[in-house]
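Multiple structures are listed underneath, in C-alpha cells.
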Structure P
Amino acid sequence: MKKMRKNSFVQGAFIATLGVVLSKILGIIYVIPFYAIIGSQGGALYGYAYNIYSLFLGISQAGIPLAISKVISEYQTLGYYKTKERAFRIGKRALTILGVICFLLLFFLAPVFAEIILGGVEGGNSPSDVAFVIRMISFAILIVPIMSVYRGYLQGHKYITPTSISQVLEQLVRVVIIIVGSFLSLKVFHQSLKTGVGIAVFAATAGALVGYFYLLEVVARHRKELKKQSSAITEPKVSDRQLLWKILAYAAPVILIDVTRSLFQLVDTFTLVKTMSNGLGYDASFAESIMSVISTWGLKLNMIVIAITTGFMVSLIPNLTASFVHKDMTDVRWKINQTLQMLFYFVLPMTIGLSLLAGPIWTIFYGAEASSAYGTVSYQYYVFVAMATTFFTATNTILQVLKEYKMMFTCLISGLLVKVLFNVPLIYGFSKMALPGYYGAITATILGFLLASIMGLIFLKKKYHVNYEDTVRRGMNCVAAVLVMTIVLALLKFVVPLTLTSRLMCVLVVMLYATIGAGIYFFITFKTKTAQMIFGEQRLNPILKRFPFLR
C-alpha cells in the first residue's frame, strides 16, 4: 500500500491555496448556467436558504478543521498518540451531536424563519417556498461538521493533499447536481421553482457526502500510519472534558468571525425585501431581484476579490504566529503593515475595475436582460462590499493570531450593531434622496465592516505601536494610480462603449479594458517605486529584467 506523503509548510500552503482557488473557480463559473435556469426570483429563494444555513453551519463547524488540526499536531509532536486519537474521537462525537441539534433547529424552525423573511410580502416567493428550501438544505448540517473533523485530523498529521482533494470533490459534485438537477427539474420535467431550487440546495448534502466518504476511505486505508505510536513516552492524564474545551477554545474565534459574517447577510435577508416592498412600495418581484444580487449573484462575483484575502491569510497566519511566539514585535509590526499594503495594492484596482465594468461583467454571467434591469446599477456599488470584507477579514485574523480575542469580539459586535441599527434607516434615507433604496443596505454593510476594521487597526496602533505612515503613503500612491486608470478607462468608453448585449463582445471588451487598466496601474506603481516598496525590489527583479521600461 502506497504511503501518504506529508507536506512541508510551503507545499501545504500551496496545496491548500490551490484547493481553495479551484473550489472558488467552480463556485463562480457555475452561476452562468444556474442563473439561466432559475432566474432572479430563484436566486433570491436560493439565497434565503443559504443565508440561514450559513449561520447554523458557522455555529456547527466553522473553525473546527483548524482546531482539530492544532490539537492533533500538538499531541503528535509531543508523542502523545493515545491522547491524540482520543481528541479525534471526542471531536467526532461532539460535532455529530452539535450537527444533529443544528439540523433539528433549522428543519423545525424553517416556517418561522420563512415568516420573518417574507411574512406579509406578496407577488414573489411565498413563505412556504422559503420553508421548503431551508428544510432541503438543512440535511447538509448532518454531514459537513463531521467531515470537517476528518479534514482537521489529516491536516494535523500534515497530510494536506487529501483535504484539498475532498474540497474540490465536494464542490464539483455540488456544482454538477445544482446545474443538472435544477435543469431537469425546471426545463425537462417542468416542476415548480421551489422544487428546482430545493434540488439545488440539497446538492450541498450530496457534495458533503462524497467529500466525507473520500476522507473516510483515506483514513481507513492509512490507519496504521495515522495511529503509529511509540511506547517510550508516558503520556500525562488529560480528561475528555479538557480535550473538548481545548478544541472549542481553538475553534471559538474562527466561529465568531464566520457567524458574524453570516449575521451581516442575515440582516438583509430579514429586512431588505420587506422594507422595499411594504415600506417603499417596490414591486415584490423587483425587491427579490435586488435581494438575489446581495445574497447570491453579486456575492458570487465578489468572491473574485475576496479569494485574494484567502491566499494572503494562508501565508500570514503561520508567519505572523512565528514572529509573535518569538516576541519579535518589530517583525510583527512589519508583517501587519505589509499585509495591509499588499491587500490594498491588489484589491483597490480590482474593485474599481469591477465597478466600472459592472455592465459587461453582469452580462457575461447573467445575460443582457438582467444587466439592464437591475444588475449593473446594483452590482457597481455592491462590489465595494468585497473590498470592505477583505480588510474586515484581515484585521480580525491579525487580532486572532495575536490572541486579542476580547478586542476582536468588540470589533465584530460593534460592526454588526452598525449593520443592524442603520440598515432600515439607510434604505429609507437613500430612497428619500432619490437614490436606489437598496444602496442603503449595501452602505450599512460597508460601514459595519469598516468600523470593525478601523477599531482593530487603532487598537493595534495603541497596544503594539504599529505605525501606519508608510502604509498610508503607499496607499495614496495606489489611489493616485487608480485615479489615472479610471480617467483613461472613462475616456475609453467614448471609443469602445460598454452597453453591449452579446456575451462574446462583452468578454472581448472586458479583456481589453482589463489589459489597459492593469497596464496603466502597474506602470504607474512601478515607476513611482510603490510596487517595489511594498513587495521588495529583489522579489520583483525577474519582472523588472523582463520589462526594463518599468524601472
Structure Q
Amino acid sequence: MIDLELPLGERTLKYRLFEMLPAVLSYGSLLLLVLLSLISPILAATYLLLIIVTLLVKSVGIAIHTIQGRNKLEAAQKVDWHSRLADLENPEVLYNQKRPKRLDSFDAYAHVDNLRLIIADPESFPKPSQIYNAVIIATYNESYDVLAPTVESVLKNTYSCKKIILTIAYEERGGEAIKSTVHRLKKEFGHHFFAFHLVEHPKDLPNEVIGKGGNITHAGRFLQKWLVEEGIASKNVIVTTLDSDNRPYPTYFDYLTYEYIVHEDRKHLSYQPVSLFMSNIWDVPAPMRVIATGNSFWNIISSMRPHTLRNFASHSQPMDALEEMDFWSTRTIVEDGHQYWRSYFYFGGNYSVLPLYIPIYQDAVLSDTYTKTLKAQFIQLRRWAYGASDIPYVATRVFARDRNVTLSGGIARLLRLIDGHVTLASVSLLVAFGGWIPLLINSEAARSIPAHQLPEVVSTIQQIALVGLFITVFLSFKMLPPRPERYKRRRTYAMVAQWVLMPFTAIIYSAFSALYSQGRLFTGRYLDKFDVTDKATHKSVIRARQEASVQGTESSIE
C-alpha cells in the first residue's frame, strides 16, 4: 500500500530542502528587488513591472471568474434539487417530461442527459433511496450558541433527515463543558435523524498532532464499524465534514447526492461547495469583513477553475474511498487541503474535485474583544498559509523513482501549488512598496528616467486594478445577508468605507501570515497544533462587553 503519511520528527535532506523552498522563493523575490536596485535601477524596474503586469493579467481573469461564479452560484440556488434527485429514482417514467423549457435553466439539458444515461445503464447508477449522507461535525470547545444553528441547518435541509447519519466529533481535551453541550444537542435533535452519534476523540494519541484531522478520522473509523453492524454498504454513503459554525444551504445534500449518483467515477471524486464567510458578517470588525469577503470571493473564483480546485474547509467524499485511505491525515493542521494530495497520490492521479455551486455559510472571525479578534484572524490565516507544508509532500512523491502519477501532471500541480503560496507571501508587498525601492537605496536611480517614473507607473496600474475592486464591492453587497435590526443604516455605509482597508489586510494579514508560516518551515519550527479559531457569537460579545463595563475596562469590538 502506498505510504500517504506526512513525516513526524526528523526529515530527510531532500524533504527539508523542499520545505525550505517556499520561503527561499518568497523572501528571495523581495530581496531580489533590493539587489537589482543596487545593481541597476533599470533591471529593478523591469523586474517589478513584469510582476505587476502578470498580476494585472491575472486580475482580469479573476474579475471574469468572479462574475461568472457569482452567476452560477445564484442560478444553482434556484434549482429544485430535491425534485431533480427524485427524478433519478424512476428516470424511465420522467425522461420525456423533463426536457427544459428555458435555455438558461441551470444544467437543465445535462439533467435530461443524466436521465438518459441511467436508463441506458441502470446498474452503474445507484438509486437515491440507496444513498445515505453521513455528516461529521467537528468541535473542540464551542458553545451551544455556535453548534445548535449548525445542527439545525442540517435538520432544515430539503434532503430527508431519515437518510442522514449525524455524528458530532468532540475532543476529550475540550473538557466537561463540550461533553455537556453535545449531549444536550443529541437530546434535542437526535430523534430527527436516521442516527445521531457522539464520538469523543481521546487526547494525546500517538502519531497525531493536535488538530481536526485526528478528531474526524477517529469519528470516521467509528462510522466504518457502525456501518458494518448496520449492514450499510460504504459505497452508498457520502461523508461531509463540517466545522462547528458551518451551515449548509437548504438544498445542499440533495445537490450533493444528485452529483454523486450521476458521476460513474464517483469514488475518485470529492465534492466541494463554496465556503462563504457571511453568517455573522454584520457583527465583525471592518478588517475582518474585508478578509472574510475576499476569502468568500476567492472560493467562488476557485469553483470556476476545476483543474486547480482543492479541498477546502467543508467538503464531501465517498465513504469507501475514505476507508481505503484511512480517512484524513492526523499529522497536519491543514487536513482539508492536504486531503486533496492524499487522494491524488492514493488513486494514482485519477482524482479530482468537483465544484458544487452551492454555499456552506461560515462565520467570519469574531472574538470577545477587538484585540482578540485581530489576533485570532492572524492565527487563522497563519494556519491556512501553513498549507505550504504540502510542497515537500508533493515534490518528494512527484520526483520519486517509484511515483504513481504522471511526471507532467505532477509537476504542473506542484508549480501551481508553489506559485499560489509565493504569490500570497510576496506580491502585495512588491506592489505596495516596490516602486520606491530603487529610489530609496540607489542614488543613481534619481538620474534614471525608468526608475524615477516607476512609482507613477505602478500607481497608474494600481488604479486600473481598482476596477476589480469595484466589481468585488458591488457583488459583495448582493451577497450580504439582510441587515439585522440591531444595526442602523449607517452600518451599511461602513460596508462601503471598509474597502479602504484592503491594502492593510493584504499586507498585514495575508502576506505576513504566509511569510511567517513559510519561515517556520524554513527553520524547522513546525506548527504542530491546530489553534482553534475563536467563534464568539453576538450574544457572547454583548456579555463580554457587559462584564468589561462592570470591570471598568474597554472591550468593544466596534
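Derivation of every value follows stated rules applied to the coordinates shown; laboratory data play no part. These numbers come from a predicted model, not from an experiment. Cβ atoms are built from the backbone, for glycine too; each structure is taken alone.
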Who wins on relative contact order in percent (Cα under 8 Å, 6 or more apart) among P, Q, i.e. which is largest? Q
Value 3.6, calculated as distance in nm of label points 7 Å out along Cα→Cβ at positions 193 and 257 from one of P, Q, is from structure P
The value -18000 for helix-only ellipticity at 222 nm (-39500 (n - 2.57) for each DSSP H run of 4 or more, over all residues; to 500), derived from one of P, Q, belongs to structure Q
Kirkwood radius over Cα pairs in Å, for residues 121-264 alone derived as 15.8 - corresponding label from P, Q: Q
